[in-house]
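Scrolling down, you'll hit the structures one after another.
Every number in this text was worked out from the coordinates using simple rules, so none of it is lab data. The shown structure was predicted, so the numbers you read here are calculated from the model rather than taken from an experiment. Cβ atoms are built from the backbone, for glycine too; each structure is taken alone.
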Structure 1
Amino acid sequence: MAFRFSLILSSLLLLVSCAQIGTLTGGDEDLIAPIPSNITPPQETSNFSGNSVEFTFKEFVSLNNPQQNIFIVPADVIPTASLTKKTLTVSWGDSLKPKTTYVLYLNNAVKDVSEGNDSLMTYVFSTGANIDSLTYQTRVLNSLTNEPISNCLVGLYKNEADKRPYYFARTNNFGKANFRYLKAGSYHVKAFKDEDKNMEVLPSEQIAFLSEALMLDSSQIDSVPLRLFTPAAAKISTFTYLAPGCFSVGAKFDLNQSQFTLNGKAINDENSRFITSDSLLIFTKVDTISSFQLIAKHTLSSDTLSLRVSSKEKLVPLKLSTGKTDNSFGPHQEIIFQLNDKISAIDTSKIKLFTTKDSSELKIQAVSFKDNQLIIQFNRTDVKQVKVDFGVASIITENASLLVLSSHLLNIKLEKDFGAIDVKLSDFETDLLVELYLGKEKIETIQTKEKHCRFENLIPGDYSFVVVDDKNNNGRWDTGDLKESIQPEQVYLFSTPSKVRANWEIEVELNANN
């Protein structure tokens, strides 16, 4: 149960706020939002027995989307609005529950005609003898970024199985949701992005929840935020053609246990390569085929995705790339070239290596290939930059061959060009994933049970960290599960940069409570 502390808040009976100014007049702007001169029945009426409330304003007003901006909590009835001259009537057809405090919200629903100022008004009444007065405040954060979530519906449910909340509120720009006029009792707390505005949680909607029921017997502020997450869905998110003979498949779950077929042919290790656990490449002969169907069978479900490839898309020539923006390789890194097709043969006599210092040719010690990767080995001693020339037809793939000379400059780094970071994790208790970032690019992830880890061979720059509380020790961040009452794994962001210099080693301590 999250730690909570009580806070007695004074009751706020009528809240009026100003919005943006509309049409200008010849004189000074009227910055005051519409204010009722009379409300019938009066504010905080007890033993309420009617089915309507009248708001008479001092000036002429207009209605702004009353179907969405006027609502009542608890949502036992659906209010409707009508406007006659300066009087707004909010009414409902169904009966209210006995001994219940209701709050009627006019959320920017009323504007003055001349200036367009709008207002937020709260009208409170009770069908019993007393007005409930308890308050509750909570906060909703993104479970991965810890950023506040605005305009998120937060509901208090009397029963866990209820589809709609008994009380509800929406978060502000700081992710805070404030409840007022609550009755003491036990409530289940859920927050979700109500995309279709039906006040019911859909399987696809982002959600957060308290693992235990909220016992409300006094006004409270919850010090532990609700962490909004996207429910896990065993669905393929991307299926893309990469000319001339490769398909990229991506998902938001581990694909290692999935079985794939492409146009009825089973995909195995010989014609695929995993990039990460949730993305892989599939190699196939394209020939004259224009339609492709991928079937992915998962543990409990399956996906079928279709893709059409035009003749023009297939004509993209074979290209090589190191996948590095600066083509720099340290002594710890293999020199690897990648292609968007499966390599079937290479002609090493057509691959040449030269130093840029004096254009002398270097001896290639070995060239090897697997799937769409080609690895070149040579003596890097006393070499800072080399040029690799791949001659015409030096590489043959299943769907194409290299048609033009392809030249690449490679920067060869020395051990002294790199730095290292020793990371202390003494404040953490469970299995961890420590992610290292250079800017927005994730450089490396270390899975550890120890109180420290070490990142080596780092180019100079400002680095930051993300630590994941890997509770199930599966080597990746896991989202939550409302049905199983599983919270998303905790994520700690350390955005303060740690500067790495060449040939230097620094020490960084990461604290869970900071």
Structure 2
Amino acid sequence: MAQFQVIQPETTYTGSPIGQLKKGLPKSTQSLCPECTQLIDATILEDGGKVVMEKRCPEHGEFRDIVYSDAKLYLKMEEWTFGDNRGLENPAVTTATRCPDDCGLCNLHTSHTGLANVDLTNRCNLTCPVCFANANAAGYLYEPDLETVRKMLQALRNQRPVAGRIVQFSGGEPTIYPRFLDVLRMAGEMGFSHTQVATNGIKFTSLEFAEQCKEAGLHTLYLQFDGVCDDVYRRTRGESLWEKKLRCIENVKKAGLKIVFVPTIVKGLNDHQIGDILRLALEYIDCTSGISFQPVAFTGRIARHELESKRFTLSDFAHAVHQQTGIADPYQDWFPLSCVTPFSKLIGALRGEETTTLSCHPHCSLGTYLFVDPNRHAVPVTQFVEIGPMLREMDILAHKAGKRRIQFFTKLSAWNSLRKFFHQEKAPAGLTFTKFLQTLQGMTDKRYGRGDSERQGFTYRTLMLAGMHFMDSYNYDVERVKRCVIHYAAPNGLIYPFCAYNSGPVYRERIEKEFSVPFDQQAEMRRLRAEARQGCNVGVPELV
């Protein structure tokens, strides 16, 4: 990899300089003080085989946190980067000079939206101790009306050069939003190619509701899924939920929807069930498309000894998967999410248009794709495809193609040039090179990755296995924020990176307070709206 030249843009589309990704250890970056959230300098260094962040606030003193428990794996993630993107041609904030102070997205941001979140409510039918959204505890109701949701979605569709295409409705619990089905239909009408919901799954214990969501255009559940027994749920979610989770999965399967399990992992609480969660996903491979493990982020203050005892890093996750299942060697089979950028670039070059590119920071996530044979035996893609050389070849092909349209025979030869990296004798049963390419196509174009196309065998069954570590103020790295691809659309017309919305500056609190009403006014507002719907001539602003 050292001899491979990465083509790095010098500026964003609007002319702001893009700093080269800093690699190796030690390195300097900018972070935040966990007490006052002021921007401060930080150093990331190796200590006893671990990677730690050290920083000092002039007012609140020194802070230290583990970023990666395995320095070797940390450095491997940095090897598989293929340059930054150039952000937006039309950022909402064009005069930003310092991240993360002027979000919107701004002229400093290097990525466009890969996955967009739209919060529909801060109400929830659970009270979870680990919830970063702090639902039910804020003291106010945040629940934008349907027209405001439309404006939030339109802000995503207006992004250039790549319009937002994948939207996730979140909260609170988005399924209790009174016009949830209308929102799903509206997203499809506005051109979103993939809609999903971040949910605890309680409403999907009704098969009728699951079928209604399918009819309205929902594709995938990002299902809160912390373990395979009630002991875990009582500790993470405050009540027994295991039977409800299983009923939800069965109903989703019957309705023809997909599920991504989303476990929040806390060291010493449920990290021992990572293997069990993976085995359950393989058992339900007909409806599960992935697992997105999310090590817990500490959005409030926490004592240093508690931080050290509960911090669970992405390298802990990679090792736990191998130790508990024997699948996916930590040093051979895991790559950062950003390593897929050459594939997106090549797709865009062959189509003659830019497409969604996940150009996030290499330490935001790691993952692998498991190809699952008819016996539910999972094989990491790295065991039958030379991933590294193939990605380099894709990057070269993408740069050669540029933005000009290519004749069909040239496209065909481009894909066939990748055949040498595919080893049929090591592939799972029934997977040919052609089906492998079709499966890659299904991952980026959902028309081929679900529905009739999937049932007819156009694609091979896969399970995305990933870890996504969202930041808190203890491990905050501004370089990661600038490259974030998971964003929030807000009712003020702006779009925020995930780790600026939920931690650090916590734009969520500012937005929700601006576009909310106190709980003590909520009942009266609902009473007046009910009267208005019954024919009373009462002028009441509609929140839902």
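Identify the structure, out of 1, 2, from whose coordinates distance in nm of label points 7 Å out along Cα→Cβ at positions 189 and 485 was calculated to give 1.6. It was calculated from structure 1.
So relative contact order in percent (Cα under 8 Å, 6 or more apart), computed for just one structure, reads 18; which one of 1, 2 is that? Working shown, then result.
Working: 1: 9; 2: 18.
The value was obtained from structure 2.
Work out the source of 11.6 here, i.e. which of 1, 2 gives that when Kirkwood radius over Cα pairs in Å, for residues 205-252 alone is computed.
Details: 1: 15.0; 2: 11.6.
Source structure for this number: 2.
Among the shown structures 1, 2, from which was the value 95, 58, 56 of Cα extents along the principal axes in Å calculated? Answer by label: 1. Calculated for structures 1, 2, Rg/Rh (Cα atoms, Kirkwood Rh), for residues 93-324 alone is largest in 1.
Have a look at 1, 2 and say which one yields 0 for helix-only ellipticity at 222 nm (-39500 (n - 2.57) for each DSSP H run of 4 or more, over all residues; to 500), as calculated.
Values: 1: 0; 2: -9500.
Label of the source structure: 1.
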